[in-house]
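Engineer: Structures are listed in the sections that come next.
Just so it is clear, none of the values below were taken in a lab; they were calculated from the coordinates. As the structure is a prediction and not an experimental result, all values here were calculated from the model.
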Structure I
Amino acid sequence: MSSRSRARLTYVDDDTAFAELVERHRAELHLHCYRMLGSIQDAEDLVQETFLRAWSKRATFEGRSTLRAWLYGIATHACLDALRRRPRRVVPPQVSGPADPRVKPSPATDLAWLEPYPDRLLENVVAAGVDPEARLIRREATELAFLAAIQYLPPRQRAVLILRDVVEWSAKDTARSLDTTVVSVNSALQRARETLRGRWVAHEADRHAITLISEAERSLLKQMVDAWERTDAAAVAALLGADARLVMPPTPSWYDGREAIETFLSRYAFSAGMRGRMRAVATSANRQPAAGVYIRDDQGRYQPFALLVLTVSAEVVTEMNLFHLPRLFPVCGLPEVLG
């Protein structure tokens, strides 16, 4: 942002002109708020809150930082305020032990579940001018396992870790944004990294600027889509690692190991009554292969059911996350209904 643009912000009194200055940062602010909160809807709300706060504070912007940094600071404080009122987002293995696959799954609960992030939204970040190789949107800082792990961090530690290790700000800039000291930032970052090391390990391949789904993952996804459409539990199991997990928020029930998953699918998800009633369409989320799963209704139309996100390692599926979030289908670029 030019110095002229920085100075001009102080004197903007027109909603449209102000919107033009800040709108270009919407996509990456949305991603930032998602990382802080673990929810797409919460992220949308907090971006709107950020813009409202920025408008009310526009006269205080003195151009000592870029507009982007100023907005990130406002967004971070808005997220911290929200986190004081909300529980952290969780995934089923964090709230219960593995379920018996021979028993019907537990009913859905209203816990604050971690949500996936469609890759189409990441494409918006690139379209807005962020380098596609930037750590901000690299796989290691976007995958579900990372998002689940950072939810364990206290809010301010989470903010420091994201600003320092993902947005790649200096300790000085982070301290300025959070209205604290460099010493406090460095201390919080050390504690956050220690906690994260105990809960998340990036795959070696993910430590580089990998942003696209690999050919091996595409092949596994294609086979997985075919297996789900045929409701073939054995075919799904053949794609899984021995220690694979299946999680299905909003139910806390989850299944540990290939055999348990195959048993559950055979008895419940792929029961005889489901044959011929499932369709699946490939997509991606959190830089991971994914599919939209549809179920045929009584009128013969296939309605959105759940978003299946796969974690792949060593060319096998190590986790299947089945998110019952039909509202995310349009965001993923998936049809709202299949004929």
Structure II
Amino acid sequence: MREREKVGIPAPVERRAVTRLVAGSLFLSLVFAGFFSTDASAQQQRPIEAVILRPAPNPAFDEIFDSIEVGVRSRESRLSITERRLNTVASPDALRSAISSDAPQVVVTLGRQADESYRNSGLEIRQVVGGLDIEPGLGIRDGVSLTADPVFLLSRLQTLMPEKRRIIVVYDPSKDRWLIERAKAISASIGVTIVAHEATTLSEASNQYWNILKYGNPETDVLWLLSNPSFVSNSNLPRLVEESWRRNFAIVSNNIDHARRGALIAIYPDLEAMGAQLADQAIAISENPNKRPEVEPLGAVKFAVNKRIANHLNVSISAQDERSFDLILGER
């Protein structure tokens, strides 16, 4: 008490001053902390600028690209999206100027024309490729292939027809080698063997198909058709379907049109979900710019089954099985 009186500060006054000082400091700390916290949070939540580059309007493809774009826009809480069409930015200079003015962190190209136009523009903004059948793997671009990971089709086949032991396929080694290698890598765990025959022309592929249907065992074998229009077309598909029907030989496919025309089951892209997969890639790139570019196999798929073919092959499709298919064909 004496010490305090010597410096002239009464004890109650000192306590009040200290209390006010501490309270004031605490208030300022909370204000500054809240300010910086809010600012950091706002930066963290700021949407990623993205451009979707599409071909000029075309009734043959608009519905496909519309569905993919709906999927990309499902992530609009994270992405701020500007759409550009090639008919409005026809030249490389116009495209470069338009996208540069948008200042995106990532450009999502849909289809071959958009991909080629973007690459010819000279822009170096990170690209995500969609709506294009390209080989998955590490490279110079990110994206999602239109070809599904074969694990989905092989797993469905095992569930539906567990007695099948060999999946026989004809493929183009210049385009489909990755798919065959992937199928072979997972086949053992699924309990099947992949028998792959190479071809480079429609004639070679057709001869391979006739031999498979002629010498294969319908009890244990399945013919797998890839979505390669160079190997399966109107010139050979009707006969393939006819021969498979005559021999009770199951056909599965990566093309939904083949199921409409006589394949038992087909796998095909879930376009909206694929768009979401593209958007997730764009977000991942923006959060980690050093991520190595990679094209992913399609992980967003749907299944169709032809019940008329199933009945002919004595393949039982239960009500539960039906619910697992996205499209039921061949019902009368």
Structure III
Amino acid sequence: MGKRALITGIAGQDGTYLAEHLLEQGYEVVGLMRGQQNPKAPLVRALLPDVQLVQGDLLDQGSLIAALESVQPDEVYNLGAVSFVPLSWQQPALTTETTGLGPLRMLEAIRIVCGIGEGSRSPRPGVSFYQASTSEMFGLVNGSPQNEQTPFHPRSPYGVAKAYAHYITQNYRESYGLFAVSGILFNHESPRRGIEFVTRKVTMNVARIALGMEQKLRLGNLDAQRDWGFAGDYVKAMHMMLQADAPKDYVIGTGVTHSVRDLVRVAFERVGLDWEKYVEVDPQFFRPAEVDTLRADPARAQEVLGWRAETTFEELIGSMVDADLARLSGSCSREYLEIA
């Protein structure tokens, strides 16, 4: 029989791509969703009809234990988080509880259910655990590119919470011998990206402008630089990490940076328009503490896992613009349901 995986954050961009990839690998996939009437559940079922759903909440330790005992997974992928960085300044406590302490609750649930240490309930073979870390932990970087040894200096409540989750995953690996790893993923996007994120904000508004539905695109810091890749490529690295001989943390990225200005230019070029005629800088979209430049050094992932990004920046942004044009024209395929 194939392996069974439990994914938190199943309704997000990464959760859907990861579920599809694992299903292709012969896995049985179960998604953890919060609440009996979660509004995203119908979308998940439409996009992923072969995925089972189970109730659970990263804020509730007991529900995680119950979910693990019910599902009995071989692998747990913790992708659930308050993931929109600007929101973390508005709701820092919720971000900390979900993004920081949520992984701790899941790790503790795994420890208990697997019978490691005191408080075991139903001992069973170990569960491999993946934690979704982020390049936002690097923050105010002291060198570029960033690799697994680069010090963290997070510049948002989100980045701080993720740093805690990263270290607690490392601590459980070293303290209890869990096969627990963190993937330090740099920015990764797709047509399923939430509309609140800058890439989708750009591609959706470019599509609206191209169709005569909008006149201007207002953005913050055009000089901020990120290492952007395709989410569908990055979830493959998550899976590879849990198949490795030994648990290690890995930086995942393309190794190439682009500015927000580059993002805007490429998106407008996709529809044959000059971006400078439509873009306005609006101070309200600047972050309280900006992370100016992030660039990955994915050498360890390339050498140990054999992973490499397959999709170029231009291909990625072009596919996102095309998908948003399709959405707005009413010809959107099932693949591009507004899932995130």
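Engineer: For percent of Cα pairs over 28 Å apart, which structure out of I, II, III has the highest calculated value?
Structural biologist: II
Engineer: Which structure, out of I, II, III, was Rg and Dmax of the Cα atoms in Å, for residues 112-263 alone calculated from, if the result is 18.7, 58? Provide the component values of the computation, followed by the final result.
Structural biologist: Working: I: 18.7, 58; II: 17.1, 55; III: 19.0, 63.
Value 18.7, 58 for Rg and Dmax of the Cα atoms in Å, for residues 112-263 alone corresponds to I out of I, II, III.
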